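**Q** So, here's a batch of structures to check.
Readers should treat all values here as calculations from the given coordinates under stated rules, not as data from a laboratory. Just so it is clear, the structure is predicted and the values come from calculations on it, not from any experiment. Cβ atoms are built from the backbone, for glycine too; each structure is taken alone.
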Structure 1
Amino acid sequence: MALPLLGNAWRFLPIVGSYKVSEVDKVSKLLHETFGDIVRISGIIGRPDMVFLFDADEIEKLFREEGQTPHRPSMPSLNYYKHVLRKDVFGEDAGVIAVHGEGWYKFRTKVQQTMLQPRTAKLYISTIEETVDSFIDRIEKIKDTNSEVPGDFLSEIHNWSLESLARIALDVKLGCLKESSEETEEIIEAINTVFKSTPDLELKIPFWRFFNTPTWNKYVKALDSIQRISMKYAQIAFERLSKDPKAQCRPDSSLLERVLNQNNPHVATVLAFDLFLVGVDTTSAGVANILYQLSLHPEYQEILYEDVTKALGKGPVTSQSLEEMQYVRAFIRETHRLYPSVLGNGRTMIKDTVICGYKIPKGVQIVFPHERMSKLTRYFDSPNEFIPERWFKSKKNNYHPFASLPFGYGKRMCLGRRFADLELLVLTAKIIQKYKIEYRYPKLEHTVSPVYIPNGPLKFRFIKR
């Protein structure tokens, strides 16, 4: 029931509303069980109608038929920041996040060869392994006498994710895995603020459009911090290149250097901003989910240890050894299926479209709740059970390829997917090679923050083998 003036926005309000932003997974489940495969929510102030779609065949059809410039559901708050409030900074080349149409297409065309080619990502395996080794050193330093890390271990994961991203994107050592600097704490706090503010700004009554609310002010301040710090380190990379132009041709050149080799500095700077904005929390959530699932499944830890030992021996991580880690890859993929960092993705209709027999008008936002779909028996056998083996090629399971898409699909697939895959693979392999992982506390529920993570202190025990 929509209310006058408030529409359906009241459903996301505290106390009176039944839909909690932190429980979007439960909201999706409720909508699907109550209304079926296609559900419309209208009357959310400041936003077009949303349609939740739980049919993988229909989702596949939408993806297959999309044109050159598909639109993702709009983020009005970030769109306003990039295109109005800080237009002088971002200009026409405003990146890939909260950008659509020809502007998005032109920018992505300039960076996609660097970002999406598997052979480019593989050049950074040794760099990623180096940051993982530093992360393991950090674990050793912060463990107590019971080999248990502090309850705020998620912040340590954030530090590693930021350090890894900075090394890959900028070839800069931030020192996040030593004692945190003010700058490290500032950018991580800024990223967390942006992620925590977004659901309030996007789904609740958008008072920020009429006056500067406290949440809006914190959001803008956080984005300004990310922009300032990413520009600072981009400038350091520019200066390094200007002194040594041949550095662009090194096998271990940073992503920024590779983009600079083909484009102007502005494109590289905006890319750095977008990577910092979305590349830290999502990877951190992936790590948190994998470690938690490892702690819940000790029987798989031993299988993964054999998998890693056979592939690595005592040597460094290589592209070939990663390919041989069948169980590690399957374990990560099963974690993504049940606990994806982002619960779903979607599209904004750029033309009238028929979906499930209904005419959906142009401008409506279609939400693909893959976390919910991954737990349906029509798409996966024993969907609520954690079974990594289901992903073995030898099983030849005909799972619907559009029922679980943790990185999206098509032209607007996650731009950093190749690097995130490698980071999670290398980290999981190195951790399982060195430790047994335990969690001796009550089982944690997952929450949307807005990435999907275990809700509670991650007081893992890292017990040396």
Structure 2
Amino acid sequence: MDPIAAMWEELVVKATAKVDKNDFMHYLPNVRVPKVASPAEDPLAAIETFERLGPWDRTMLELEVENPKAGVVEGDQPPRKKVVLFSGNDYLNLSTHPAVRQASAKASLVYGMGPRSSSMVSGHTDYHRLLEQALGDLTKKEACLITPTGFSANTALLAALGNIASLTCAGRRPAKHEKIAISSDTLNHASIMTPSAWQSVTKRPMHNDMKHLDELLSNCPVQKKVVFTDSLFSMEGDFAPMLELVELRKKHGFLFIINDAHMTLVCGKNGGGIVEVYGIEDQIDICVGTLSKGVGCLGGIITCSKKWKKLIQGRGRPFIFTTTSPLPVIAAAYVALTVAQKESWRRQAIWSRVQEFVALTKYPATSPIIFLVVGTEQEALDRSKHMLESGFHVTAIRPPAVPANACRLRVTLNAAHTSEDIKRLVVALSQCIPSVKDATGQVAAKL
């Protein structure tokens, strides 16, 4: 263990000792659900995988939308229009995979929704522990904690982190230099930006500005420093400069936390996310992710050391006081994880679509999230309406997600989009986005 991680581990042990003086958590029983009557009922048995896309992959891609303002006769349904979805987060289309659906259905039939209580009471089953082990292995961390949502994963971690200063100050209020300084990129996810009354000092470095972050860290009198960043920014579509951040960690000795929500299973040879791409697992202290995007299910994850997990269990209020994820969702997520690792062609497919979009538009996209800034809220809504009329569901992003003068269209690509889908999307965009129109040239004439 490197010196930075060792220092924080020592602090976490001291804090946890105050939270759980009698080591109560050590005696919590492991809840196990009844064994299935036959192998045919086992939600995790016979996981079938495939070598190419199937019709199920477009189940949640080709949808119908209703116009709520359309004038209809009372009692009639509003008219519907078929559209191709370019606004979802199901990057690998695992939500409709036959094996994932089968796991969820079997678990529902055998166990219903599973124990309905918080994880710290009786909701945490052997299925939850199996999934946590698999996620820990994926990110090369010794422990994992599953939360009901990705939002609650970030807030539970921050709640526990913010408690360290007060728990290690022997019953007195921490002095300013004893608090924790958290540097959080200005464009981090809203769950990381949530205001709090925790014993911490928050710094807001400018987006991906390593010089500014270096200055903030150099001038910060607080010893216990933390840098928390999204790996892929959901409102910009760009990546954090991970290798530069690793070098700054070596220089300033901060606790390095990343929110890898959009890249879990989406990149890396085994789907291990951005840390696997760069081979920096040992430089990332805590990795937060989600089961709601690349995994195609629902929930949040925190992969970390066993000591950090215990502190979050003791002080992460959004985790402690929330009913645990339903067992069918957990079973489905475990199977989705298995499928994603075996069907690596899904990752190749989504990055191929990114490359095709770039080739057609010359737009400098580097991820499956593509933002086209158009200006005012009305301008974004008008262009989103045009895309809908053209047969594409592309969302207008407005305040409070972005500034009022920087509203935009948000295009998200996934593995089930075809090259033909991308070409037609670009033609529709070129009719309402000048920057795309200039670059597309004769794409429309080729269709």
Structure 3
Amino acid sequence: MAQFFRASKKAATQKVMTLTVTGCDHQGRGVARQDGKVWFIDGALKSETVKAEAYQNKSKFVEAKTVKVLDASQQRVQPFCADFERCGGCQLQHQHIDGQVADKQEAVAALFSKFCRLTELPWQTPILSDAQHYRRSARLACFHDKDSDTLQVGFREKGSKRIVPIHYCHVLTEPFADLASKIRDALNKHAQLKSVSHVQLSDADNGRFVLLRHLKTISVELKAQFEQQMGNDNWHFIWQGPKDELSELTYPLPEYRLEKLGLAFQYKLDNFVQVNAKVNEAMIEQALSWLNLSSNDLVLDLFSGIGNFSLAAAKCANEVIGVEGVQSSVAMATQNAHTNSVANAEFHCADLTQNLANAPWFKSNANVLILDPSRVGAEEILKQLPLKQFDRVLYVSCDPVTLARDSAVILAAKFELTRVGLMNMFPHTGHIESMALFQRR
């Protein structure tokens, strides 16, 4: 049978429309409506009139980018980073920080209205962050351009795999702010060093840690020269070769401290830690204040990581059981409990998305539940837990959609939402972190 060539349809018609922005979504994009479709517009703010160019045209919505602002919002400000238009790290530098927080709170409220039919929320004062130099960990992308024989080092470009060769990052902590430029210059001085595929940064309370993953062998002499050229005291460089497993490498462990609670948390560079130290500490203090734990409470902390909430809760509660799906994090949590002399916390490894019938760690007298899941949320475990045995549920969320969805499950189990608050963990980005407290009716 004869086959005829058919030109493939483009993902979007490259049309430019003049639109009035009426709101924003939970990703920080402007929202407008035109010809029965919803437009989500990168770089547009509520109340603005903009020219927007579509790059994705679906049956019910259009994704677009701002190409010109015709009538600017009073919230619009000049971005402070020279690479903002290209770099994919930040999305909201064009908006005043107060407006960012207000819009994020409005987005959370809209999602609770949609999923839970709640129109009035018990908002608490948001936890705020320094607007710049707040990020203590990050990963720099690397790419060897064979045509120019140079190693590119920086962050990914918006909507692309290309690398933006940043010279100064205003959101990284100050010791790391100009590091990408320094590392790029140092790595490009020798062919072996150009095999570095990514650089991981962690600004800990006991030093600065730089992990360099390389795809080919690098001599000991070259590594020493690189480290000497960087010339920083109390910096630790960890080299992960093509056959090295990060979990098996030996290096001084980074740590962060919660001074008010007298706790110190060690971690490995493949463990998850909150990137904003100031917000993390305030978040834990708020959790303890809201829960008002006593020696009568048995706390079940799910998605417990390296013990961030568990060890703090153990300072007040009778007992804490932490459950985490990553074995290396469970090991670090257990170690952190030991080094902090916390004897009333225990940790278990379990996949919390699977069937948990007869889970050995579950105790029927646990009366406080803490949830700190990833962006996929906690729906699977919530459907399995006997929620009626808990009198308080604290949900720490990094995705407002799954928070609102999961809140509907908790509310249906005869709980009341008594407190909710925003935590601006990632200023100038569309990420929304929030905390919600539910109490039994």
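**Q** Once distance in nm of label points 7 Å out along Cα→Cβ at positions 76 and 164 is calculated for every structure in 1, 2, 3, which label goes with the largest value?
**A** Across 1, 2, 3, distance in nm of label points 7 Å out along Cα→Cβ at positions 76 and 164 peaks for 2.
**Q** Of the structures labelled 1, 2, 3, one was used to calculate semi-axes √(5λ) of the Cα gyration tensor in Å, for residues 300-355 alone, giving 18, 12, 7. Name it. Intermediate results must be reported in sequence, preceding the final value.
**A** Values: 1: 38, 14, 8; 2: 31, 15, 11; 3: 18, 12, 7.
Here the read-out was taken from 3.
**Q** OK, next. Thinking of 1, 2, 3, which structure, once helix-only ellipticity at 222 nm (-39500 (n - 2.57) for each DSSP H run of 4 or more, over all residues; to 500) is computed, gives back -6500?
**A** This value belongs to structure 3.
**Q** State the single structure among 1, 2, 3 that was used to calculate distance in nm of label points 7 Å out along Cα→Cβ at positions 100 and 340, giving 2.0. Can you show the working numbers first?
**A** Working: 1: 2.0; 2: 0.9; 3: 2.8.
Traced to structure 1.
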